[in-house]
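The data blocks that follow each hold one structure.
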Structure P
């Protein structure tokens, strides 16, 4: 593989010295960019874009042409695993992801096939290897997956949910069935992320988007337990380098210490957690990623710069901070405002690394 020209992101994940705070954005390849919308129109729809290797590569690289980002993230979707397990993923305009088949019973869980990521999700592996080749060492490539709990909510609810009533009904009413489902999904995620690492991903992130809807004890039992299993099962060395793992639980700030004890290298923070408080709580155990409110990108550019300065100051000096939004960038953000955010990190962060 080509030598990495900018390893700032990987070094920060390992809490090693860097010249400035690295920055990337969740959903940085997305609908806020006009060039993305043009490529998606060419593909026909979102899922077709994910499965078209040249176009998936194209949209992954688009934000790097605009902004001085320190990482690329694979363009895909967190629901590729349930789709590969036969649930029939499709997207309704304005309604998000849906499944033709849902999981509601012990028999449904027992009927799930064992997934082979390299064959069942070969289009993802092809995208990873193609993107790595096209990056040519410019920045590292991040692979990712949804967490077992988050994947399970979609599989049980049949799509997005506000109450998660069906998922919680199974979790509280038949916990042993939920555990079997989550265990199956954890094995699938291990296979999937190891496939991405083998294909060229240099770091991986687990998106636990819906972990924050759980009670304190339920989060530990039904979400973090399975992310721990994944972290323990991942390939952690590739191409002579450590492969860092980032865990991101939205609304998970109350569990920072236990997430940091999971074996991961970095914890992603949403915008509801103060980063100075988070750093004090985890110490030198893990790096921290985050955590500006994505809605701040609607503010005037001067205000965005002030917020970047505030978060940098709150984290303070030294390594271990990867600047990011506290969740994905929203589709109606002005690309120039995203640019102002990234430029502010580049310009204001070096003084914290002298």
Structure Q
């Protein structure tokens, strides 16, 4: 991988003070993922490396950033890079200045490095670091233009503290870009989950005791995600987000929030518009297929039997409406 040299910045000066282990700067103490990192791509069905697709997706990400002030040469810090689906595409974007790819898991950092071997990087500079989101306060003030997280913010216990650290690390006009779950969509999934067994029975299928237990766990999981009155500090998934709450939090830190419901950070404008109809039904189907680890045959029975419930949303999904919001992109801009 060829990476061009750039002028030294305060972030680069900071990195020079850190130890490098297996090609990654040690900013935080290493912390492994709860599951086998090498099996992550297979579990989520993204184990085929399509460089052209990743380049296009990263281009769509920069497009939405441009709408909020992105300029060529801005530095990008990715937190929780995982296996690098965003990182690789960003490394292929010539508009990106310094790209710092981080994750608290050294194993994930190594996976991304291996995927990038031989890649003709177009970003100004690409570095790797072991960094936990909770240690954002260690970065120099005003040293980063873009902080990027995909499905990471809901793992952080102290969201307000993290936002405050990001506001400090961002340069004026910089942005924090997150793709995260919305409160309302998950609550609605849990509510509908209570009728899965009845829907299956109506289609002529009687659940086994084990399947009823699976359904009960799904409903309880959605409820747990939504609750605000229990300690989730030791859990992997801690939060579902309401835009109004994030707007209020960000405003007090000099961060102005724009959000895009049911839009992933890698969606093109055309793909986003095309995806609006039936979004909630597809999200629900994908969740039971890939996130609940149900046997494929049972997942398909559930998806088929519950289709009738989603007909309610059809007439509401007009003129760009997406109902309800399950996931989306949040962009905080430092003013």
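Coordinate-derived values only; no laboratory data. Note that the structure is predicted; figures quoted are calculated from it, not measured. Cβ atoms are built from the backbone, for glycine too; each structure is taken alone.
One of P, Q was used to calculate volume of the Cα convex hull per residue in Å³, giving 120; which? Going through each structure in turn, the value belongs to P.
When FRET efficiency 1/(1 + (r/R0)^6) of positions 13 and 229 (r between Cβ atoms, R0 = 41 Å, to 0.05) is computed for each of P, Q, the one that comes out at 0.40 is Q.
For the structures shown (P, Q), distance in nm of label points 7 Å out along Cα→Cβ at positions 245 and 285 is largest in Q.
Each of structures P, Q was scored by relative contact order in percent (Cα under 8 Å, 6 or more apart); the highest score is held by P. Computing helix-only ellipticity at 222 nm (-39500 (n - 2.57) for each DSSP H run of 4 or more, over all residues; to 500) across structures P, Q gives -13000 for structure P.
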